[in-house]
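There are structures below to look over.
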Structure I
């Protein structure tokens with residue numbers, strides 16, 4: 001079948017435009033177009049031919065790849081086989097056992113190419129863009145990024161990250177926090193996956209202890225330079241966080257580095273967390289000292305360590321028991337999470353009574 005000339009300038013123009021806008025390689029776009037046109041041909045002509053499409057900016061041609069057999073009598077299926085004599089009319093180099101491309105471009109294929117072909121390539125381009133977005137945000141997993149609150153529904157809060165929307169699930173939200181539409185917030189990227197129905201699925205958090213950790217890592221020069229390290233973080237989101245720090249330079253105060261003069265360094269982080277209280281304490285490799293630090297601001301009279309059960313019994317003055325335990329047990333609970341030890345608080349009176357008994 002003799003092929004008509006089919007202009008492909010419009011499709012090539014679309015390829016160039018999408019290449020510039022989406023950053024997808026021209027080679028990938030052209031290959032996608034070929035696959036799209038092959039699919040369009042099979043759909044419209046319901047054939048079992050092994051089809052390949054070839055084109056330039058002026059012509060689109062369809063070829064059936066056929067196996068060369070010796071005689072016409074050996075041709076069992078004209079869609080996939082061709083006799084040697086017929087093959088030689090196409091190429092003098094044709095040999096039995098080889099394959100040859102036979103042009104089968106329909107007269108109306110230009111219309112089909114402009115319709116179905118264009119539609120399919122757009123779908124493939126969307127997939128390619130999703131992959132690019134996934135690659136971009138997969139690198140941000142475990143990091144803090146800035147987004148703009150879009151809306152809230154039963155699943156959580158939708159945040160616009162620029163090229164994609166992400167979700168703060170209800171379980172990753174702070175109960176005391178009321179996020180407003182169009183509000184700019186910092187969020188911790190919990191996970192990034194390709195399984196989203198409309199593109200990459202990005203799960204964010206405002207509740208994670210890692211949000212506090214990363215905010216300090218971004219803001220404090222001594223942490224950026226590796227002089228000060230954050231060791232542990234314990235958080236009850238929206239209310240209180242305890243964070244322990246260590247200095248690799250004896251001349252640098254790790255607590256002061258995070259807090260700053262008159263709280264100038266820590267205040268922006270507290271503001272970002274809507275006034276959440278943050279206790280910065282010095283880390284210690286000595287377990288009793290670390291536990292005592294973690295219970296700050298409580299006054300500790302004595303501490304007994306049970307290494308086997310990993311339990312610390314702490315004695316405090318009767319009148320400071322409430323400071324040690326904290327409202328609703330919060331202080332001792334966060335100290336236990338921070339240190340990894342179970343902490344049993346006792347008053348002086350309780351200890352004396354036990355001794356008498």
Structure II
């Protein structure tokens with residue numbers, strides 16, 4: 001509630017993204033680990049004043065979006081939109097309750113609480129509000145330059161009292177009038193629109209050039225464990241039938257240890273020796289898969305996602321290749337990534353060195369992380 005008024009967000013995710021290009025609408029492209037849509041939804045539903053979110057999307061993506069919003073307690077409805085953005089917004093308005101209605105484009109994933117709350121306050125007091133910023137570039141017509149101080153770029157969310165925006169939309173639909181934004185429709189049907197402070201970061205992703213640059217990190221890891229009798233041989237979370245196993249404080253999964261060091265190194269978080277010291281009884285005999293889950297959670301919490309992983313297991317015996325498919329499935333499941341991003345291979349040292357003599361197993365890993 002905002003000062004006793006119910007706050008409903010209409011999140012518009014029905015666009016085709018023709019100017020962006022590609023087969024998938026831009027709002028469903030990945031931005032880090034999440035889609036642009038999910039990032040925008042997190043921002044609007046995460047605001048403390050939001051009571052309800054109505055998502056409007058295309059018929060084609062209706063079930064997909066329902067899966068994406070599952071578990072978000074503030075999303076009350078996911079409904080199909082119309083031919084134009086205005087038609088889609090109207091579908092959301094028709095289903096909204098009395099109170100304050102904020103209309104936001106899912107292609108604006110970087111909206112801030114400050115922008116939302118500025119619009120809320122002005123919508124509450126004045127009935128209609130849009131966030132704006134002045135253009136940074138000079139703008140010119142054939143007659144000459146325009147005064148930038150009198151020009152404004154309009155953003156979303158745009159906020160309204162329900163008794164302002166609902167009849168305005170009903171009249172626009174009845175008249176066959178299509179405006180360029182929601183505030184313009186309210187203004188056409190007699191209501192003054194207040195301008196509030198926008199944010200230059202609150203961009204609308206319209207073309208590929210609008211996508212933020214990725215922070216790309218590369219990490220490498222290397223580990224060695226001794227082979228001894230009386231231990232299980234665990235590699236990449238899979239038990240490999242063999243007469244010997246790897247010696248270590250945990251389950252000694254040398255391949256996952258190398259991988260975790262690569263992941264931690266890529267985002268500057270040290271190594272597994274620092275996070276999981278071998279003199280801590282809490283980690284005695286622990287599955288390295290559990291340690292990988294903790295590493296995963298740490299790097300994902302910092303906004304990183306996995307670009308790709310390449311792991312080499314170095315041993316004379318046991319033979320690794322029959323288990324690579326199972327290892328890949330396991331890793332993809334734990335890290336929640338596509339199998340195509342994972343490459344695992346085994347190699348020998350032609351009976352040279354400690355791995356060639358069967359005294360131990362080594363592993364090296366390289367990974368890229370994206371933020």
Structure III
């Protein structure tokens with residue numbers, strides 16, 4: 001059979017193994033499989049064929065594999081005993097024989113198939129390298145140019161591959177345009193339909209705020225200040241609970257910075273999203289009071305087992321404590337991981353009066 005530039009092929013595969021780490025034997029096996037398909041497709045063959053490539057010289061041999069039988073019912077797959085013995089006198093019915101084929105023009109087809117396999121394997125390895133590289137960057141912030149932007153999806157050019165930001169990971173108050181340079185938080189790295197990896201990016205995730213603060217505030221990056229929790233209403237408001245075991249460090253002041261300079265860079269990146277930085281406290285009553293800022297709190301009654309807190313505020317602070325659309329209360333509950341019920345002083349007094357009245361009624365009925 002015509003050769004596929006055998007020596008050059010083996011040398012090329014050896015170089016490939018050194019440079020890309022693709023095993024020569026693995027590529028040769030893939031080429032053998034590709035050559036079987038190429039033969040069947042180009043010669044419209046129904047035969048059972050196999051290709052064997054010498055792993056040292058690259059010499060390529062194509063064989064038709066046939067069962068030795070007494071009576072042939074399918075000449076594509078079978079050969080009678082008499083003809084088989086002409087090839088090898090020791091063959092008997094029930095054996096298999098390999099008959100070498102030398103189809104005209106197959107060398108050119110084989111060379112093309114080998115080239116396609118090698119290109120494919122290089123692409124696969126390069127995709128795997130990029131996948132591993134970005135998979136190790138999960139939980140980090142990346143920056144890229146917007147290639148496509150609509151309500152359903154934003155596609156970012158991250159250099160080696162694409163970043164995909166679905167609608168639910170976008171900030172609802174933002175509008176993205178092609179060629180905008182934006183940052184995003186790496187949620188995951190996924191493989192597409194053809195195996196090409198892409199990065200799932202988010203700007204709405206609470207950890208995007210966490211990571212931005214790490215970049216802007218050295219004390220957080222160095223571990224002197226710890227971010228305990230983040231709750232977020234993307235595009236509108238975030239609450240961040242910070243803590244430092246060092247009593248000489250003011251965690252809130254360090255994060256906000258003089259005249260709010262430090263926190264302002266994060267706010268700018270989020271296009272004006274408000275950020276409340278509060279001090280975490282292991283005492284849930286104190287922590288819940290802080291989480292509901294800027295509202296003033298009169299009292300907090302907690303039920304540890306249920307993680308439920310009844311909060312009492314002055315009458316004029318009720319709407320501030322709850323917030324527009326319940327935002328402040330909702331964010332405080334997420335931040336503290338407690339169920340929070342807020343009542344005004346008047347509402348609480350009314351509750352007490354009703355409770356006392358019911359108690360008196362019960363006593364009267366008992367009497």
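Bear in mind that the values in this text are calculations on the coordinates, not laboratory data. Just so you know, these numbers come straight off a predicted model, no measurement behind them. Cβ atoms are built from the backbone, for glycine too; each structure is taken alone.
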Among the shown structures I, II, III, from which was the value 3.8 of distance in nm of label points 7 Å out along Cα→Cβ at positions 139 and 179 calculated?
III
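Using semi-axes √(5λ) of the Cα gyration tensor in Å as the calculated read-out, with 73, 28, 18 as its value, let me know the right label among I, II, III. Intermediate values should be presented prior to the final figure.
Values: I: 72, 22, 18; II: 54, 20, 18; III: 73, 28, 18.
Source structure for this number: III.
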Among I, II, III, structure where distance in nm of label points 7 Å out along Cα→Cβ at positions 99 and 283 as derived comes to 6.1:
I
Distance in nm of label points 7 Å out along Cα→Cβ at positions 155 and 227: greatest across I, II, III for structure II
